[in-house]
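Structures for review follow.
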Structure 1
Amino acid sequence: MSSPVRMISGVFTVGMWTLLSRVLGFVRDALILSYLGTGPAYQAFVVAFRLPNMFRRFFAEGAFNLAFVPMFSKRLEANDQPNAFANEAFSGLASILIVFTIAAQVAMPWLIYALASGFAGTETFDLSVEFGRIAFPYILFISLAALASGVLNAAGRFAAAAAAPVLLNILLVSAILFAAYTGRDVARALIWMIPLAGFAQLVLVWIAAKRAGIMLRLQRPRFTPDMRHLVKIAVPAAMAGGVMQINLLVGQQVASYFDRAVGWLFAADRLYQLPLGVVGIAVGIVLLPDLSRRLQSGDDRGARAAFSRATEISLALTIPASVALMVIPLPLVTVLFERGAMTSDDSAAIAVAVAIYGLGLPAFVLQKTLQPLFYAREDTKSPFRYALVAMAVNAALAFGLAPFIGWIAPAIATTLAGWIMVLCLAIGTRPMGEVARFDAQLRRRIWRICLASASMGGILWSASASMSTFLGMDGWRYLALFILVAIGMASYFALAQLTGAIRLSELKGAMRRGH
C-alpha cells in the first residue's frame, strides 16, 4: 500500500509529465493560432476537437473510470481476479463506443448544431461537420486508453499514463509543421492526425499495462454481476459527467453568437488548464486509487493524511498560479500566442477571460481533491446532485449575463459555478467524519499560502509594469516573460519558506523517500 509520501511522489510524477504535455500543448496552440488565426478554420477545429473530448470525459474519464478505478483498486488490494474484471470492463466499454462512434457519424450535423448553433448557415458550420466526422473516432481510442491508464494508476504506475498526452501533442505539432513545410492544408492535416494520435496513445498504455501484468484483451461483452454493479455506480457518474459537459456546451453556445468568441474562450481555457492539469488533475489521478485502497483496508488515519497532503500541495501550487493569471494575463497571452494571424485585439480579449478563469482555478483544483472522497466510497450519486446545482448556476449566469456583458459571460459563469460546486462538495463530506477533515498542519499553512501568494502578486504587478517595454518587443519578449515568471516563482517560494507555508526540505525528503 502506498504511503502519503509515496502519493506525493506520484503527484509529482504525473505533474511533471503533464507539465511537459501542456508546454507542448502551448506550442501546438501557438502554431495553430499563427497559421489559422481565429477565423472559420480555427473555430471549426475547436468545435470538432472538443466534441470527442467532451464525450471522452463523459464515457471514460468521467463515468467509467470514476466507477472502475475504485472497484479495480479494491480487487487489486484483495487480489480478487483484477485482470478478469479489467478485461470485462475493457470489452464492455469498447462495444458501447464502437456503436456510439458509428451513430455520431450519421448525426454529426445535429451534434455540431447542439454545440454551436450560432454557426448555422455559415462556412464554419459546414467545416465543423467535416472536421467532426474525421476527429470523432478519437473517442474510441482515447477512452480505451483512459481505462488502461486507470489500471496503471491503480497499480501505482503513473508515468506511462501521464506520458500519453505528450505523445498526442508531439504528433499534432509534427502534423502542423509538416503541412506548413510542404504547403498542405494545415487545418486538415491537424484534424486527420487526431484519431491517429488517439490510436498511438492506446498502444502506449496497452503495452505499459501488459508490462505491469495486466493483459487487456477484447472479448465477447458479458453483462456479469460485476458489470451490473459497475454500471450501477457508473450511471450517476455518467450523469454528473454529462452535467459538466452541459456546462461546456452552454458556454460554447453563448460564445458562438459572438464573433471569434469561441476561439478566445478556447485559448484562455488552454492557458488556465496548465496549472489545473499539472496540479489538480495529477492529484485526482493519484488520490482516488490511494483512498480506495486505504478505505478497503480500514486505514482511516492514513486516508485523512493522504487527503490533507494532497489538498495542501494542490493549494500551495495553485493559489500562486491563480494570482499570476489574474495579475499578468496580458503579458502571458501576448508572448505565448500573439504572432502571425493572431492580433493584439485577440490577445486583449483572451487575457480578460484568462483573468476570470484564474479566479476560479482554486475551485477547479479543490474539486479534484474533494470528489475522490465520494468516489472511493463508490458514492457517485452525491457528486451528481451537486453538479446539477452547479449546472443551474452556470446556465442562469451564462444566458442571463450575455445580453448585458456579451461573450465574457460564459467565463464568469464557469468560475462562479466552480465555487458553488466546491461549497456543495464540502458540505457533503461532513457525514464522513474526521477522514474528510483538514488536519492541523493544513489548517496552519493555508493562510500562509494565501499571504505568500498575495505578496507575490504585488511583486509580479510591479515587475510587469517596469518590464512592459521589453514584453512588447519582438526580440526581447520571450526573455522578458521568462524573467517575469522566474521573479514570480522565486518570490513566492522565498515568501512561502519565510512564512512557513511550504517546507522545501519536506518536499525534497518526500521525493527521495517516495521513489
Structure 2
Amino acid sequence: MVRDRETPGRSSTSGRRKPPRSSASDGLLLGLDILFAVLLGAAHALPTAYPVVWWLQLLCVAGFAWQVSRASPGRAALVAWVFSTAWGVSGTWWLYVSMHQYGGLPAWMSGAAVLALNAFLGLYLAITMAVFARLRRHRALLDALLFAACWMLAELARGVIFTGFPWAASGYAHIDSPLANLAPWIGVYGVGFVCAALGAGLVLGMHVIGRRSAGAMLGLGVSATVLIALALIKPVPFTRPSGTLTLTLLQSNVPQDQKFAEATLPQTLDWAQRQLLAAKGQLVIGPETVVPLLPEQLPANYWKPLALHFQGEQAALIGRPLGSFEAGYTNSVVGVSRDTVKWPGGYYRYDKHHLVPFGEFIPTGFRWFTEMMNIPLGDFSRGLRVPPSFAFKGERIAPNICYEDLFGEELAARFIEMNEAPTIFANISNIAWFGDTIAVNQHQIISRMRSLEFQRPMVRATNTGATVVIDHHGVVTHSLPPFTQGVLDAQVEGRQGLTPYAWWASRYGLWPLVAVALVLMLMTLPLRRKE
C-alpha cells in the first residue's frame, strides 16, 4: 500500500534514489489504502459480536498497523479515519433499525445518521494515528507500544467525550480469548491496549529488522508467547462467595412498535402482573419498562397487589418509568420487599444516570432531529451517579439499565465503600429498538466483560434478549432463547471482595490508563532529540 517515507541518512534497498511516482500512481495507491482500511475496519467489528473469531481482531489490527506505520502523518490520519468509520458502522449498523423502523425516519436519513455518527467518532483514531506516524522511532518494541498507546487514547476518547459511545470497543472481541484473564486487572480498555500492542508487534518488526522474514518471525513469536502464557495462567480469585439467591427473570418479548400502543397495552400489563405474582424465585426481576406507564397512567388497583405480594419472603426489581409529564420523568427500577415498606413511597428506587443521546435525552441543537422520530418518553431526567444498592437477604443488588453496563468505570464508582459495594449486578434492558440484530449478542458480551472486570455475577432481565445469568467468571450459566416470551428460573451466587480494576477505577476512573498512554508517548521524545 503506502510506501515507507525515506529517512535522512537512510538509503533505499537498491542503493539508488527511487524515481518519483506519478500523481496517477499516488492516487491508485491511496485508493487501495482506503479500500483496504474499509475492509479491515468492517472485519474488525465482527468479533465483538462473535468472539469465537477473536483472532480476526488481532489480524485486522496488524493490517491496520502496517498501513499507518508506512504512511505520513496526514495519510495515516486519513487511513485511520476510514478504518474507524468502517469499524463503527459495522459494529453499530443496527441503529438504523431503531431510527427507520421504529423512529419513522426516512431510510436515507437513518443511514446517513449512522454514517455521520461513526465518521465523527472516527476522528479520535485519526488524530492519534497522525501522532503515531509523527512520533514513531523505527524501533519495533517502542513503536508497538506507541501504537497501542495511541489506539487506547482514541478508544478512551470515544468512550468518554460527549457522554461516550464505546460500543464495539476492541477489548470485547477477547471475552473468550486468553486476554480475558487480564480483565480483572486492567479492564476492557486495557485489554484493547494489549490487543493493539500484539497486533502491531506482528508487523512492525518487519520495518526494523533488515530481513523481513526475521522481523515477521520475531513479532509472531512474541505475540504467540504472550497469548500462550495468558492461556496457561489461571484467573486469580480476588472475590469470595457472599451467599446465594434463587431468581425468576422475566422476558416479555413485546415488539417495540407495540410496547406503548393502546391496542396492546392491556395484554402487556396483564402479562407482567401475572408473571410477577406467579414467580417462584426469591428475587423476581422484570425488564426495562416491563410496566410501561407512568404512575398516573396505570389502571386503578394495578400496583397495590404487587406491592403487597412482595412484603413476604420474596422481593422484586421492576423496570418502570416514574414521575409525571409535568414534573419530568425517569427511566427507573422499582424495588419492592418487606424492608422497603417504610421507605419514601414504599419502595426502593433506582433512576438511570447514563442516558442514551437522542433516545433518552436531547443533545443541545438536535431537538429538530428527535422531533422527526416517534419516540415516546424521549427526554428523561438523570438519577444519582453513585446510587445505593438494593439490599435483600444479605446481598446487595446493583441495578443498571440498558447500556449503562457499557461504562465499567461508572459501575466501579459503586465500589469505593466496601461495606456498600454490590455483590450482584442486575442489568435491566429493552433493546427491542434494534430488532433481531447483532446488538443482542454484543450486549450480552458487554455484560460478560463487566462480570470479569469485577468478578461479580450479572443477571440480565430483558424484553427481547438476552435474558441470562452470568457468573463471576463471565460464563453464561442460565439463559432464555431471545425473542421468546417466558420466565427464567435460576440461582446466582453473590460475591464480595475487590479486583484490582474495581480498586483503581473506583478511585481514579480511567485516568490511570490515560497516564500510561501519555507516558509511553513521552518516552519517544528523548529518542527524537538524540536522533
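All of the numbers you see were taken from the coordinates with simple rules; none came from a lab. The structure displayed is predicted, hence computed values, not measured ones.
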Notebook entry, point to check: Of the structures labelled 1, 2, which one yields 23.4 when Kirkwood radius over Cα pairs in Å is computed from its coordinates?
Noted result: 1
Notebook entry, point to check: Can you tell which of 1, 2 yields -28500 when helix-only ellipticity at 222 nm (-39500 (n - 2.57) for each DSSP H run of 4 or more, over all residues; to 500) is derived from it?
Noted result: 1
Check: Given structures 1, 2, which gives the highest value for relative contact order in percent (Cα under 8 Å, 6 or more apart)?
Finding: 1
Next item on the list: Assuming 1.04 is Rg/Rh (Cα atoms, Kirkwood Rh), for residues 183-358 alone as calculated from a single structure, say which of 1, 2 it is.
Entry: 1
